[in-house]
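Readers should treat all values here as calculations from the given coordinates under stated rules, not as data from a laboratory. The model shown is predicted, which means the values in this text are computed figures rather than measured ones. Cβ atoms are built from the backbone, for glycine too; each structure is taken alone.
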Structure I
Amino acid sequence: MGLPRGEPRRTFSYKEAFRELIKPLTRLLSAMRVHPDTLTHLGWTLAVVSAVLFGLGRVRTAGAVMLLAGLFDALDGAVARESNRMSDFGAFLDSTMDRFSELAIFVGILFFYASAGRPYETLLAGAAMTFSLLTSYTRSRAEGLGIRCEVGLLERAGRVVILSLFALAGFLTAGIALVAVGALVTTVQRILHVDRATRK
């Protein structure tokens, strides 16, 4: 029996593994009746703070705040599922704020490199931002066609972890290069996935 149209094969998912890791915190927040939208707004606020810190050149501090913002980003959906507070608007808000947060952080990084007179790093950050947005767009467009597109090397959670950890370690440019390559590969993988799905 074949897989449904556009259905990816089940493989190990670091996203699912992380959800299991934060399950105790998810249950605690659900028991405290914390609204998922509150966590979404907290994550967005922390991402903006991280973007400002990047722009000011406080790279390591920005990486730490970005990692915390990523935690709230993971918790909002998990708490919504745990507390049965899922809604179409909540999903829309979460996705929209994710894009805004990621863009804000890249803008902060671009400003940091541009103001420091580092044109090649600025170009690299612009490429990473472009490819990161394309990974999100390709998935959204595919799902608009009724094709599941949860495939690819590097999803948003992975990009957040790489950027934040490399910033914390003082290797921001290397982290951006990894994100740029990973996001480009993911975009190509999703285009090929949709191509195969539409040919069936």
Structure II
Amino acid sequence: MTTTYADSRWMGGACPFAAGWKKVMMWVFIIGDALLFAGFLTGYGYGRVMSADWPQAGEVFNLGLIGLMTFVLISSSATMAAAVATASSDRAKTARFVWMTVVGGLVFLGLQAYEWSHLIGAGGRPWENPWGAALFGSYFFLITGFHGTHVLIGVIVNVVTAIRTSKGITTPENVEMAGLYWHFVDLVWVFIFTLFYLV
């Protein structure tokens, strides 16, 4: 009986699609985390549709600030992509791009902290808000806080990656893994930005 190449790839001893175990595990994590965010955002959508007094984004948020936050995070995704592209050829340039990504992440977190402090100062809480439906505060602080935690973890991972890259003790694959995580965090923000601030 003849075993095809495709069959042999799935019968053990090799990762399917020639992907290393790190990449496979990262994708498993990303898919699981994406489903968690999808559940949160679906719950948010349901709560919003069922509420008669959901606040308008323009009444609650400084949309210019939110636009700046989004620009910073998308720009940091570009610097991370540049780091991945140079990881196998120029260690110094890779480290520089990763540090730029770290700066972008820290700026985003600083802007988010400012946004939170402004909303809290105006009376926004996870259990109530002065603009309408109490659930709005619950969803806002849960989802943006959960995403902000992911950004903070990504910043820590990228600091470690930048240091290890500078010392020559990390691999291009590890830079790519950090990049996959960072791009995922940025992509999730696009959905949060759209559903909370634009729709």
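Side notes on the structure shown:
- Taking mean count of other Cβ atoms within 10 Å over residues 42-49 as the criterion, the top-ranked structure out of I, II is I, with the highest value.
- The greatest value of mean count of other Cβ atoms within 10 Å over residues 66-73 among structures I, II is that of I.
- Of the structures I, II, the one that 19.0 was derived from, the read-out being mean count of other Cβ atoms within 10 Å over residues 82-89: II
- Comparison of I, II by volume of the Cα convex hull per residue in Å³ - largest value held by: II
- Looking across I, II, the calculation of distance in nm of label points 7 Å out along Cα→Cβ at positions 58 and 130 that yields 2.1 traces back to II.
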